[in-house]
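Taken together, the values in this text are just the output of simple stated rules run on the coordinates, not laboratory data. None of the values given here were measured: they were computed from a predicted structure. Cβ atoms are built from the backbone, for glycine too; each structure is taken alone.
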Structure 1
Amino acid sequence: MSGVSALVAVSRTVADLGRTEAFYRDGLGFARVAPPEPVPAPIREAMGLGSARATRLRMRLGAQAMDFLAVDPPGAPYPLARAATDPVFQHVAIPVRDMEAAMRQLGARSPEPISRGGPQRLPASSGGVTAYKFRDGDGHPVELILFPDGPAAERWRDAPGLFLGIDHSALTVSDCEAALRFFTGPLGLAIASRGLNAGPEQERLDGVPDPEVDVIGLTPPAATPHVELLHYRRPPPQALAGRFGPRDRASTRLVFAAPDPGDLAAALRGAGHTLALSRDGSAAYGVGPDGHGILFLRESP
């Protein structure tokens with residue numbers, strides 16, 4: 001079993017594909033790949049969507065992709081009582097060339113802020129980045145990030161435009177070690193970085209009081225985009241009641257390419273996780289230790 005080869009998309013369930021397209025296009029520079037289309041049968045089967053009508057819109061920002069799913073009949077809306085410390089929290093981080101210009105363009109869409117007091121410049125001990133967090137029209141969190149220098153800035157140096165791509169997706173987890181076993185075990189992601197963020201800038205960025213958060217970078221063989229784990233030592237994670245499935249608007253999925261989703265599903269089942277495999281073996285779906293959705297698709301030859 002060879003694990004995953006790349007994070008090929010981040011997928012979110014939304015209420016209205018037209019509204020979502022306008023937000024990500026006009027506010028964040030995304031472009032649609034093709035008109036909305038029915039979710040392919042193997043993915044529908046693996047995700048347990050049954051007879052529901054499920055439509056997918058794929059958009060790109062540079063070389064990275066996001067998939068937006070609308071499901072009829074719909075599931076639950078994004079919960080109102082939520083914070084960065086809730087394990088349902090999962091953001092996409094979009095590097096920008098100019099934070100002020102990015103904020104002007106985004107501001108025209110009037111997003112719900114998570115950060116307090118606008119973009120925050122974190123201290124060097126937390127990476128020295130300037131970042132701002134907000135929510136899209138469905139409640140899904142997004143982060144704008146400006147890398148000052150170093151390998152991350154170099155990685156995006158030649159990307160065109162104001163909004164450069166998708167650097168990573170960050171997941172809040174309640175049990176750091178369980179999450180690490182999940183992502184570095186059968187999936188085969190590598191630990192690329194570890195940090196501990198705290199202080200008043202982090203408090204304003206996350207919108208929670210006096211945070212202290214482990215930030216762990218995990219990379220697949222194709223390193224961009226990558227995954228980050230956010231583990232809040234304080235305030236402690238406050239899990240929402242129940243978990244969210246693919247129909248629910250709080251549902252976000254990491255979409256990984258894998259040489260053999262069937263082998264990967266078997267390995268994860270052997271480690272105690274539940275996954276569903278499509279009949280043709282090209283797609284598998286399950287959740288991580290904190291309920292974050294994971295979709296595995298057979299990579300193209």
Structure 2
Amino acid sequence: MIIGGGPAGYTAALYGARAGLTVGLIEKLAPGGQMGKTDMVDNYPGFPDGINGFELAMNMKAGAERFGARTISAQVTGLELSGDVKTLRTPKEDYKARTVILATGAQPRELGIPNERELRGRGVSYCATCDGMFYKGKTVAVVGGGNTAVADALYLSRICEKIYLIHRRDKLRAPQVQQQNLEKAGNVEFIWNSVVKELRFEQRLTGLTVGHKETGGLRELECAGVFIAVGQVPETELFKDQVELDSSGYVVAGEDCRTSIPGVFAAGDLRAKPLRQIVTAASDGAVAATAAQEFLDM
């Protein structure tokens with residue numbers, strides 16, 4: 001059984017079904033996870049012109065089902081992962097399996113300001129490496145002060161004309177050497193002690209209103225896009241008392257995707273790892289399914 005129908009889950013389903021395993025995948029919403037909400041995916045290999053995220057998700061689903069994987073539209077409300085046989089509970093039915101792959105992903109932490117969700121994909125992004133090229137030669141903003149925000153700003157500084165880095169404190173949480181790299185870039189302007197108050201838009205984002213935390217003063221920034229990098233929230237609440245999690249709530253699992261419980265594997269964005277992308281989620285899915293097959297063969 002696989003919990004989650006994103007790229008990790010459906011790749012695991014594909015590999016498991018092709019290996020002759022009986023595979024059930026439980027997804028509470030539509031296939032694809034975050035990928036399914038993305039208008040255009042430009043960095044997944046094999047699509048030189050890019051592909052709509054929902055279309056890619058449906059292709060992954062069809063590929064897994066072609067080999068016999070079964071998709072179950074339900075929400076897992078409880079589970080028992082210890083023992084030789086695992087149990088997954090849903091409102092209508094319980095499912096039992098000898099192995100379980102956790103692939104519930106993670107969600108970007110939002111700023112929680114008006115119109116943020118409505119403008120997602122129309123100027124608001126949570127992934128610079130995913131969407132940065134859409135803003136080539138333009139002015140953008142990055143919100144945050146940690147490692148991800150600094151890495152995003154550095155990445156965008158090579159693509160965009162100018163970057164505003166907006167941070168609520170007076171110094172970055174990222175290492176000093178990374179700030180020095182940003183300063184050397186020459187096209188990054190730091191906006192300290194400030195928060196985004198308003199997203200200005202017509203059909204797409206046109207700019208931001210930024211407020212200074214100490215003086216209360218407001219500043220208008222013209223920009224084509226804003227990249228919000230204030231962290232992610234892993235979808236691991238359901239099994240936090242069963243598998244080992246790190247201090248941020250991500251599942252502790254090595255490159256073999258094995259968790260602290262025999263027969264339980266973790267794949268995709270919920271796993272503690274350095275890079276969360278569609279391609280790395282798919283890679284995890286393949287590894288997790290192969291590891292599950294090896295576990296069943298023992």
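One of 1, 2 was used to calculate volume of the Cα convex hull per residue in Å³, giving 140; which?
2
Can you rank 1, 2 by relative contact order in percent (Cα under 8 Å, 6 or more apart) and just name the one with the largest value?
1
Tell me which structure, out of 1, 2, gives 0.50 once FRET efficiency 1/(1 + (r/R0)^6) of positions 160 and 248 (r between Cβ atoms, R0 = 35 Å, to 0.05) is calculated.
Answer by label: 1.
When mean count of other Cβ atoms within 10 Å over residues 64-71 is compared over structures 1, 2, which one is greatest?
1
Determine which structure produced the value -4500 for helix-only ellipticity at 222 nm (-39500 (n - 2.57) for each DSSP H run of 4 or more, over all residues; to 500), calculated from the coordinates; the candidates are 1, 2.
Going label by label, the one that fits is 1.
Say we calculate FRET efficiency 1/(1 + (r/R0)^6) of positions 104 and 280 (r between Cβ atoms, R0 = 35 Å, to 0.05) for every structure; which of 1, 2 gives the highest result?
2
Using the calculated result 2.3 for distance in nm of label points 7 Å out along Cα→Cβ at positions 8 and 48, pick out the matching structure from 1, 2.
1
Looking at FRET efficiency 1/(1 + (r/R0)^6) of positions 24 and 224 (r between Cβ atoms, R0 = 41 Å, to 0.05), point out which structure of 1, 2 has the largest value.
Once FRET efficiency 1/(1 + (r/R0)^6) of positions 24 and 224 (r between Cβ atoms, R0 = 41 Å, to 0.05) is tallied for 1, 2, the winner is 1.
Assuming 3.9 is distance in nm of label points 7 Å out along Cα→Cβ at positions 184 and 288 as calculated from a single structure, say which of 1, 2 it is.
2
Using FRET efficiency 1/(1 + (r/R0)^6) of positions 200 and 256 (r between Cβ atoms, R0 = 41 Å, to 0.05) as the calculated read-out, with 0.70 as its value, let me know the right label among 1, 2.
Only one of 1, 2 returns 0.70 for FRET efficiency 1/(1 + (r/R0)^6) of positions 200 and 256 (r between Cβ atoms, R0 = 41 Å, to 0.05), namely 1.
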